[in-house]
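Novice: Pasting the structures here.
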Structure 1
Amino acid sequence: MNKLAKLKYLPNNFEIMEEGDHVLCAISGKKIPLEKLNYWNVDEQEAYYSYIEASVKKDSN
């Protein structure tokens, strides 16, 4: 499968709203396989590829 998933990001988990196998990083646009997804922002409902992109977003607020 090579389909973009739609997720609802929760504080310690995420809920799959639309089936898929990856999401896109809000900063870099890189594909993130769901099994590798570790960083997201609940308030912004955004996924991040790694702690680096997550910290970039945090610093820009």
Structure 2
Amino acid sequence: MPTSKPKPRKPGRPRMAKGEAKGSIVPVRFSPEDRKRVEAAARSSNQTVSAWVRSTLSAAIGA
């Protein structure tokens, strides 16, 4: 009678429960001039570009 071995665990972070993920990704395209302006604004407020975009959009939609 052959003995079955348990499957080895896959490397990486375990899957999160549905609805617990951080959020969704929204691809956005900027012109080179707008990207420079966004990067400068993020730098001046000591934020990453992503954090600056999230906070700016949040303020714009009143969230």
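Novice: Compare mean projected area of the Cα convex hull in nm² across structures 1, 2 and report the one with the greatest value.
Specialist: Looking at the calculated values, the largest one is 2.
Novice: Still on this structure, I have one more. Given a value of 4.7 for distance in nm of label points 7 Å out along Cα→Cβ at positions 6 and 30, point me to the structure among 1, 2 it was derived from.
Specialist: The read-out was computed on structure 2.
Novice: Determine which structure produced the value -5000 for helix-only ellipticity at 222 nm (-39500 (n - 2.57) for each DSSP H run of 4 or more, over all residues; to 500), calculated from the coordinates; the candidates are 1, 2.
Specialist: On the way: 1: -5000; 2: -13000.
Attributed to the structure labelled 1.
All of the numbers you see were taken from the coordinates with simple rules; none came from a lab. As the structure is a prediction and not an experimental result, all values here were calculated from the model. Cβ atoms are built from the backbone, for glycine too; each structure is taken alone.
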